[in-house]
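Each reported figure results from applying straightforward, stated rules to the coordinates on display, with no laboratory input. What you see is a predicted model, and the numbers here were worked out from it, not measured in a lab. Cβ atoms are built from the backbone, for glycine too; each structure is taken alone.
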Structure 1
Amino acid sequence: MKKIIVVFLILTVSCFAILTEEQSRQFLSEAIKLWGKGDFQAASKKMDDAITGSISAREIPWFWYFKAKVDIYNDRVDIAKENLETLLTFTNIEEIRDLYNKISIFNNPESVEINGYDFKFVEEYMGKEGLTEYFYSPVGLAVYGEIIYLIDKENKRLIKIKNGSIVDIKKLSFTPKSIATDSFGNLYISSNDAIYKNGKLLYSNLKSPIIAGVDRAGRIIVVDTTKIYAFGDKKTEKMLPIPTITLDCEINYENLYILDAYSGKILVYDLYTFKKKGEIPLKEKIWSFEVTPAGRIIYFIGNKIYVDGRQFEVNSTPMFIEYSYPNLFVIDWKEDVVKRYLLKDDLPIFVKVEDFETKDATLTLNVSVEDFFGNDIYLASEFLNLYEEDVREYIDINGKTITKDATNIASKNLLTDRFLGKTLYEDKNWKYTGGAKIAFKNRGKYVWQLTYNYAKIFPIPLVRVAVKFEMFDKKYSDIVIYTEDVISGEASKGD
């Protein structure tokens, strides 16, 4: 009954309103500008005025869609959900349903389960072309933004790959052993006894360090012969049980995983206390593994990739594997090639337009693409598309890194914090915002910049632009709407 009443009110107000369509649209324009300045409460008041006016039938869904988004920013997720449910009783627009699904999923993430995986080949990078050798024995790989970094042990090289091609090769002064990047794009490489940051010595006098990764608090997690280290503002260390023979190690948001050759198991430690949490038994001997953001183990035997009870076949003989969600890299020494695959669980991806700005006849949207847990997704450009009024536009894509301050002040609703771009620590929802269990200052945020040419002459008074991340026939989107008044005014920012 409540939905019927709301539908009646929406249609009645639109038909018998005091404000004209032009006046309602003016209030909407002002609300968009206020949203752009981060004044969400004022934007909400303008939207309350906007929806009391006359609204054309074509524009009704988008007025209420934007009102729902503003309500989410203002921590009124229940109201937004109710209004979206009402909208979906008389329209089934994909983008409106996507926002509704964000509320259902991201505001209650503990109830979401993994039910399946998709897998496919993307591209390969050859180590040799003709008489030119780029790499011979890669032992590690890391990804940041649009760049893939590969370390070649025998040649002591750092190889940089972008858009499928090798764009740079640097000679290293040491023999590389493992590699990782942090959220700001800094590059960490271990040698036989030290850790280097962007080519400069950072920590020395180690025994045989393997970098497990850089955690979300910015600490470098290292497993040495006899110890676990966390290098940050201060150094934390813990002795490993003797004997422990570390073949490989990885981290996700909460755990450190160590592949121990002595026990033939993967040892699981709490990332923040280094207390042992458990062991994962292995049916066969392996020497390389990866872990998904959700903590599922990926490993290979022969040319078969295994994850969570599933099996996928690759056209390679892997020596090592590396994973940057949802990209799986298979390092094949025999064929002197690195092959890239997509290996994705069915957890949803969070797409959000951070802000947009205009210049001459172009509109640029700054877009964040995050996994279920709030981690940035790299190598995303080839899966991002932009649609103006359902027409796909040609876009130029670049990336940039911004700084996000961490906070322990959470909203009532988790989805509000995801929309606001909060990075939480110590709060119960830290794991879903790219945050950490412990206090830290800030972290880097990678933003994709999508630029396209918009029509200077407005054929319609209200234009909607959708950004979609499309992978395995699934679409994850966010929308901005603008009017001529918004475009002719100041740049709009959503954060």
Structure 2
Amino acid sequence: MSDFHGLFLCIQAMEEIKAIGKISGPTAISSLLLYSRAMISMLFLGYLGELELAGGSLAIGVANITGYSVISGLAMGMEPICGQAYGAKQWKLLGLTLQRTVLLLLSASIPISFMWANMKAILLWCGQDQEISLVAHVFIVFSIPDLFFLSLLHPLRVYLRTQSITLPVTYCSAISVLLHVPLNFLLVVYLKLGVAGVAIAMVWTNLNVFLLISLFVYFSGVYKDSWVTPSTDCLRGWSSLLALALPTCASVCLEWWWYELMILLCGLLVNPKATIASMGILIQTTALVYCFPSALSVGVSTRVGNELGANRPGKARISMIVSVFCAVAIGLSAMLFTTLMRHQWGKFFTSDAEILELTSVALPIVGLCELGNCPQTTGCGVLRGTARPTIGANINLGSFYLVGMPVAILMGFVIELGFAGLWLGLLAAQATCALLMLLVLYRTDWMVQVERAKVLTQTTTNSNKHQPPLPISSKQHDQYAKADLEGIMSINDDIVKSASNEKDPLLSNSLSTDPEH
């Protein structure tokens, strides 16, 4: 019997790998395409000259900190709601959450755009060079429309991804990136718009992606089951969305901002030009590697959310376990790549001997960082799928800023390890983050998460108004163990019936009563 059970679990694991791969594979390709788009833009900035490259790079860094990280983080807050709603067959909740998230992101874009419009004054106040600040100001002002296009694009991607629709997004991204090169030639080389042309090309490419995906959604009809006519309902029931979006945004921003702070610390080291250049190469390297654990993260977030919404805690747990093993494999591959390529990789970016030396010394440390980063990124995906982004935000805050930053300063400046010391700080942060994340996942009570999913999507039968919004404690362990085994064995999609597909659970003050139970 034990052999049969082991074989059954192996089959379940293989099926889960396929299910996650169906989502994560195309997502990784889309991420690589977007990475290539960023590299193309950097090449055209370099073509314009050293001043334009410096100003454009500064503008992109500031845009990442003040805008793109915020928009991306807020959009990811809809993942648990949409993922669990799809699993629970609450189709209308998908459409409502999409509309609410778009409104949330558009609202957030307005104050960010005002800040970007005054970027020159802000940069000069921060002590930046006047010429570089002027170029950065031009670039970021012409990037303002990008905030509003991304406010439409990000939620649409999540909406499709939580339904395991990813290949069309990859095709749309590929077409748009192919058009990105001629767009840059047209605007930068032919029309001679300079830095503004590079910024406009980036905005135009994102607009193309949005238009192509919108055309797919319309002509394929995937929106029909979840379509909700825009009404005042979009302006209500935001509490659950904000409770997930704000911590998710904080978690994303805390990690993004760390790398920008690393660049600032490099400016305080001996020969800052070489260290900043090397840091730029290494950050581009980590961004390339990050495409894979990031794709795995969104894949497992979708799978866990779907299974919890469908009342299958055992399969959600299997998704978590499979994804962690895949993350460790990706981390080991990244560590092997950075170690073996440490003397060759930097030559793709520069021929400066000092920069190459710094890069070769730090690359093995970067590989060790990725060994921790891959599991922690995947763990964040599991936490999003279980609607617990606050835990991820707290772990990132403690790991990066209470552990990593002090270690980086100690190693880099006090012990005088310099550039390598800063990366040892990141290694300490990633190791702490991964260990805490794995501990949280190990201690997760999946039956409690099912109850939380029922509350979030309103498929529970309990209507007690005084019950906590989301369950936080478990029942007896033996009862959960039995129920969890039943969850593993239950593979019939019809096991869950939605109480009402037309009802918006986020507008209800109490839990509905399901007559079937």
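Source structure of the calculated read-out (distance in nm of label points 7 Å out along Cα→Cβ at positions 223 and 327, 2.4) within 1, 2: 1. For which of 1, 2 does helix-only ellipticity at 222 nm (-39500 (n - 2.57) for each DSSP H run of 4 or more, over all residues; to 500), calculated from the coordinates, equal -25000? Only one of 1, 2 returns -25000 for helix-only ellipticity at 222 nm (-39500 (n - 2.57) for each DSSP H run of 4 or more, over all residues; to 500), namely 2.
Of the structures labelled 1, 2, which one yields 11.9 when mean projected area of the Cα convex hull in nm², for residues 143-350 alone is computed from its coordinates? Derived from the structure labelled 1.
Identify the structure, out of 1, 2, from whose coordinates FRET efficiency 1/(1 + (r/R0)^6) of positions 295 and 319 (r between Cβ atoms, R0 = 25 Å, to 0.05) was calculated to give 0.55. Before the final figure, lay out each step's value.
Values: 1: 0.55; 2: 0.95.
Comparing all candidates, it corresponds to 1.
Using semi-axes √(5λ) of the Cα gyration tensor in Å as the calculated read-out, with 46, 24, 20 as its value, let me know the right label among 1, 2. The read-out was computed on structure 1.
Given a computed value of 105 for volume of the Cα convex hull per residue in Å³, for residues 343-406 alone, which structure among 1, 2 does it belong to? Structure of origin is 2. So relative contact order in percent (Cα under 8 Å, 6 or more apart), computed for just one structure, reads 14; which one of 1, 2 is that? Value 14 for relative contact order in percent (Cα under 8 Å, 6 or more apart) corresponds to 1 out of 1, 2.
Given 4.5 as the derived value for distance in nm of label points 7 Å out along Cα→Cβ at positions 159 and 415, which of the supplied structures 1, 2 does it correspond to?
Details: 1: 4.5; 2: 5.0.
Source structure for this number: 1.
Ranked by distance in nm of label points 7 Å out along Cα→Cβ at positions 79 and 455, structures 1, 2 are led by 1, which has the greatest value.
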